[in-house]
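See the structures that follow.
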Structure I
Amino acid sequence: MKQAIAARTDIGMGTGKLAAQVAHASLKAYENAGPDAQREWKAGGQKKVVLKVKSENDLFELAEQARREGLPHAVIRDAGHTQLDPGTVTALAVGPARDNLVDRVTGDLSLF
């Protein structure tokens, strides 16, 4: 079991902003998972990878693929209090789910 979080590289998020957006995505996708997936992922150490995505369009394509695969996922939009305009799409989390299922969606992305 793992979770993959893809964060945009084209919007110039600072390190702290990136960390916050990844955390938002991770928690929201976890909340969207079923109780069995939640339990199994937590029991297995909550494995996560943070990956790069080049654009909002690429992020939405991955989200659509996750939806078609029936995987828990979450698209994050920034509130606009600091570095970004309100509603800016920043990150996508896929999973928690079986590694091979998450990799179907995010396996071609590079590590952040």
Structure II
Amino acid sequence: MSDYIEKVEWVENYQEPVLGTIASLTVTPTECGRRAGVGKVDEVYAELAIKGATHPQWNFDHLGSSMRRQLACHLDSPTIAVNKTTWSLEPARPYVAHDVIMKLDGNNRCNPNGKNT
């Protein structure tokens, strides 16, 4: 198995403008992770679960979780995947379908808050 994730860190007091104070998982991908692409979502998510599921808000729903959808967006956005030092995934964010999330504008594309969808 390739290592897609270098490290993860939970931040308990992330301030989201619409959602308020929420938990956020900061993901530092490896070079392999940055270039994995959306076709490797299951593999990257499985490694992410191993490394990040210690938090009580982690969502183990493999197919329908908001965190998995945010990850898929990061992997399907080459400029985000390659250029952002870390990726942020938050379990409190709403689930947004992939075709909708990919049409969102700006730096918050992969982190919908309900107001921007």
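No lab work stands behind these numbers, since they all come straight from the coordinates. All of these numbers come straight from a predicted model, not from anything done at the bench. Cβ atoms are built from the backbone, for glycine too; each structure is taken alone.
Observations on the model:
- Structure from which 0.45 was derived, FRET efficiency 1/(1 + (r/R0)^6) of positions 16 and 72 (r between Cβ atoms, R0 = 25 Å, to 0.05), options I, II: I
- Which of I, II yields 37, 30, 26 [Cα extents along the principal axes in Å, calculated]: II
- Parent structure of the calculated result 1.1, given that distance in nm of label points 7 Å out along Cα→Cβ at positions 88 and 104 is the read-out and I, II the choices: II
- Of the structures I, II, the one that 26 was derived from, the read-out being relative contact order in percent (Cα under 8 Å, 6 or more apart): II
- Label whose coordinates, when helix-only ellipticity at 222 nm (-39500 (n - 2.57) for each DSSP H run of 4 or more, over all residues; to 500) is calculated, return -8000 (choices I, II): II
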